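A.B. asks: Each in structure tokens, the structures are laid out below.
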Structure 1
Amino acid sequence: MVIKGQVQVSSKVKDHVTWNESYALGIKLIDDQHKGLIDIVNDIFNHVTGRDKEEHEYFKDVIKQAVDYVKNHFATEEKIMISTKYKGYEAHKKSHEEFIVKVIQSAKDYESGKRLTLTSFGYFLKDWVLTHIAVMDKKYCEYFRSIATVKADGKLSISLADIPK
């Protein structure tokens, strides 16, 4: 609804991406971080107002938040991969690095006035996160399951004895 030349935004928050168990890797820390990434994507979509100045201010804040969050998440994944000697580590790390470069370039493009909107950035982030979880992250999850030991309670655990020499 347009009121006096402005877009009225509903105060109701909408989830544009909803976590579902098909995204779950079974590693609580990583799954919780993935849920946090989805929260950032939803927050971006919920800040699309149609008011350029307002969206621009929000973008400056969210881009820093997203980069910081993603760097922390990537460091967590990479630490686990290194400690378990995951053979796909280098390719996975390269994917992380390429993503960070794209996000930083998106921020520079947005600041310089190039054709980038909060909506298009939200879709870019959503597509990358969901694709990365579904493809790249599932691969290391399969590896973890293949080396894990089943504990008495049926849960998987990885100890030093499980890690290939």
Structure 2
Amino acid sequence: MKRCAVCHSSDLRETRESVEVVVPTASGPFRVLVSGVANVKCGKCGESFLSGPDLGRAELLAGAEALGRGLRDSLTLKFVRKALGLRAAELAELLDVSAETVSRWENGHREAERSVWNALADLVADKLAGTTTTLERLRAHGSPRVPKRAVRLRLARA
């Protein structure tokens, strides 16, 4: 960004600020203040513009906090799924349920099981850590494959 989208000034500064992320829940909004989010601030009009990756990470942090507090309802599930960047059909395939089942969870017509919430929490934790362990395990369950040769493992003493 070279100019402010509001006042067209070129007086732009990179800063880090706190951003409030609102996680929708059935009992009302759950507000999470995430500090250290990169943005660009206009020195003339004061308007701030968030960067996409940091905003996405802030949403993941807020989703992790909501899940860690046991906030488990249809609106929270949809928020977390979107923060993970998954379409409903993708989540359905990972969890070995139909897309209609995910729709029922997200529209409040059916309650998701505890295992679903645990899988979501693990997916969020992995994404925040930059790993894909849970995602790979869930995908492997959908298409198991037996290797042609023996798998070599080494037993390490704890």
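No value in this document is a laboratory result; all are computed from the given coordinates. All figures in this text were calculated on a predicted structure; none of them were measured in a lab. Cβ atoms are built from the backbone, for glycine too; each structure is taken alone.
A.B. asks: Comparing 1, 2, where is relative contact order in percent (Cα under 8 Å, 6 or more apart) highest?
C.D. replies: 1
A.B. asks: Given 2.9 as the derived value for distance in nm of label points 7 Å out along Cα→Cβ at positions 100 and 124, which of the supplied structures 1, 2 does it correspond to?
C.D. replies: So the calculation was done on 2.
A.B. asks: Given a computed value of 4.4 for distance in nm of label points 7 Å out along Cα→Cβ at positions 20 and 140, which structure among 1, 2 does it belong to?
C.D. replies: Structure 2 accounts for this read-out.
A.B. asks: Taking 19, 43, 27, 10, 1 as the value of P(r) over Cα pairs in 10 Å bins from 0, in percent, for residues 28-91 alone derived from one of the structures shown (1, 2), identify that structure.
C.D. replies: Structure of origin is 2.
A.B. asks: Using Rg/Rh (Cα atoms, Kirkwood Rh) as the calculated read-out, with 1.07 as its value, let me know the right label among 1, 2.
C.D. replies: That value comes from structure 1.
A.B. asks: From which structure (1, 2) was helix-only ellipticity at 222 nm (-39500 (n - 2.57) for each DSSP H run of 4 or more, over all residues; to 500) calculated, if the value obtained is -20500?
C.D. replies: Going through each structure in turn, the value belongs to 1.
A.B. asks: To which of 1, 2 does the computed value 5.0 (distance in nm of label points 7 Å out along Cα→Cβ at positions 52 and 148) belong?
C.D. replies: 1
A.B. asks: Continuing with this model, one more query. Identify which of structures 1, 2 gives the largest calculated value of distance in nm of label points 7 Å out along Cα→Cβ at positions 36 and 84.
C.D. replies: Greatest value across 1, 2: structure 2.
A.B. asks: Work out which structure the value 3.6 belongs to, where distance in nm of label points 7 Å out along Cα→Cβ at positions 108 and 132 was derived from one of 1, 2.
C.D. replies: The structure behind it is 2.
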